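Asks: Listed next: structures, encoded as structure tokens.
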Structure 1
């Protein structure tokens with residue numbers, strides 16, 4: 001089993017001295033990417049392609065999105081994302097390289113500096129304010145797709161399918177999560193459709209109100225959403241455990257969960273998290 005290692009970096013964020021703690025532990029697909037710079041941190045999570053041979057293209061696109069956002073912190077986010085989408089090599093319908101997005105960045109305007117948080121699909125940003133309250137920036141439209149996908153899985157089991165056959169029904173069926181993405185009324189990821197650039201959930205917060213921020217892929221947030229390693233994002237914002245310690249606990253819990261005889265759970269995922277302490 002891989003043992004995670006976290007790292008620390010000091011930088012300026014929204015005019016405040018900030019320490020970034022990061023962890024990145026790949027699983028088999030290695031499709032998470034991240035970037036850290038003055039006034040901006042980014043996490044992307046590549047979306048597994050229909051064709052497994054397309055994996056390297058997913059990795060490149062997820063990295064291109066990170067680089068584009070980091071390099072353009074003086075530009076509006078939708079324009080940056082359209083520029084990133086323009087680099088996508090495309091492919092058959094639904095098969096282009098794709099990724100989710102989580103961003104925290106300082107943006108300057110006439111009214112002063114604000115921290116802009118953005119989430120697309122299940123890569124999220126969490127903030128603990130100085131008064132102890134939690135601010136969440138999470139595009140939860142993906143949860144509706146997950147619910148419909150779960151229904152497909154269990155209906156297949158009731159019809160006599162094996163767990164593996166039920167998982168294939170989810171992957172290939174017209175109502176599965178993959179088929180629902182980038183469609184009206186469902187959820188969006190960055191791929192080759194320019195319209196996705198306008199789809200992130202965006203929240204703004206006063207830098208003076210921020211104590212700690214967390215940007216993470218769903219491989220990390222499953223610590224509380226799926227595995228019970230943490231009670232919630234509030235625990236992840238606490239400095240009592242390093243991100244590496246939490247990541248190792250996630251891997252252990254994934255191992256036990258994968259032994260279930262009826263696992264909809266797909267096994268270990270890439271884990272990426274950036275925690276900013278102001």
Structure 2
């Protein structure tokens with residue numbers, strides 16, 4: 001069946017419109033994390049990073065020394081960044097939301113492991129310590145994103161990504177993130193978020209313990225609880241095994257299989273033991 005000229009014209013317009021939409025999303029929207037170029041930004045390039053920002057709108061005088069943080073992150077994870085870290089600092093919420101689809105101030109996207117930050121005078125001028133921790137947290141995500149395939153990342157447990165990032169950036173006890181003592185107290189009171197309920201990369205958190213958590217600090221408490229688990233694994237079994245788990249799950253095995261291979265126990269059984277009141281390990285300072 002041959003299409004008439006009007007129909008062919010409409011189809012061409014639709015195709016052109018679709019291509020223009022994809023190009024817009026690629027350069028200035030939600031697909032920007034795959035684009036190798038950042039358009040409309042000034043930039044500062046260091047040995048290990050490229051910082052994109054808007055000159056005159058973003059004050060970088062108290063911005064952390066990114067290269068030194070990169071060394072810390074590489075040392076903790078025993079991994080290397082595969083390319084220079086790209087950090088995009090948006091000076092307004094509309095631009096930041098256009099890139100990321102939401103208002104969270106600190107975001108790391110897959111593919112390039114690019115870090116997106118919403119500029120805030122509060123953090124850039126008066127909370128330099130917290131800014132440093134948040135950036136180190138995102139660099140943890142970035143180095144993992146640069147050392148895992150996109151297919152492998154899909155389905156990777158979010159609790160482990162956030163637990164390692166929160167623990168290694170020493171966020172516990174700062175800027176509203178409960179310290180280890182508080183986490184343990186809440187677990188004793190029954191406030192437990194099952195890590196499995198937090199979901200996997202590409203699948204939002206929808207589990208029962210997430211939906212029924214009664215307090216108003218869900219995300220910060222969850223991240224602290226996941227860091228509590230990381231801390232417990234290090235204290236009980238040593239950091240080398242934790243790093244072995246990380247490397248094995250990034251490269252060879254699914255996370256649950258890697259966990260069982262390293263610790264000789266199913267994760268669900270380990271976690272059940274951890275939250276048992278009589279078997280909780282003594283609380284340590286952090």
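Asks: Given 16.5 as the derived value for mean count of other Cβ atoms within 10 Å over residues 14-21, which of the supplied structures 1, 2 does it correspond to?
Replies: It must be structure 1, since only it matches.
Asks: Given a value of 1.13 for Cα Rg over 2.2 N^0.38 Å, calculated from one of 1, 2, which structure does it belong to? Don't jump to the answer; show the numbers that get you there.
Replies: Values: 1: 0.99; 2: 1.13.
Label of the source structure: 2.
Asks: With distance in nm of label points 7 Å out along Cα→Cβ at positions 38 and 270 as the yardstick, tell me which of 1, 2 scores highest.
Replies: Result for distance in nm of label points 7 Å out along Cα→Cβ at positions 38 and 270 over 1, 2: largest is 2.
Asks: Right, something else. From which structure (1, 2) was mean count of other Cβ atoms within 10 Å over residues 22-29 calculated, if the value obtained is 18.9? Can you show the working numbers first?
Replies: Values: 1: 18.9; 2: 14.4.
Answer for the origin of the read-out: 1.
Asks: Starting from the value 0.45: which structure in 1, 2 was FRET efficiency 1/(1 + (r/R0)^6) of positions 134 and 214 (r between Cβ atoms, R0 = 25 Å, to 0.05) calculated from? Write out the running numbers ahead of the final one.
Replies: Values: 1: 1.00; 2: 0.45.
Going label by label, the one that fits is 2.
Asks: Given a value of -15000 for helix-only ellipticity at 222 nm (-39500 (n - 2.57) for each DSSP H run of 4 or more, over all residues; to 500), calculated from one of 1, 2, which structure does it belong to? Display every interim value, and only then the final one.
Replies: On the way: 1: -9500; 2: -15000.
Answer for the origin of the read-out: 2.
Asks: Another question about this same structure. Work out which structure the value 24 belongs to, where relative contact order in percent (Cα under 8 Å, 6 or more apart) was derived from one of 1, 2.
Replies: Only structure 1 yields this read-out.
All of the numbers you see were taken from the coordinates with simple rules; none came from a lab. Just so you know, these numbers come straight off a predicted model, no measurement behind them. Cβ atoms are built from the backbone, for glycine too; each structure is taken alone.
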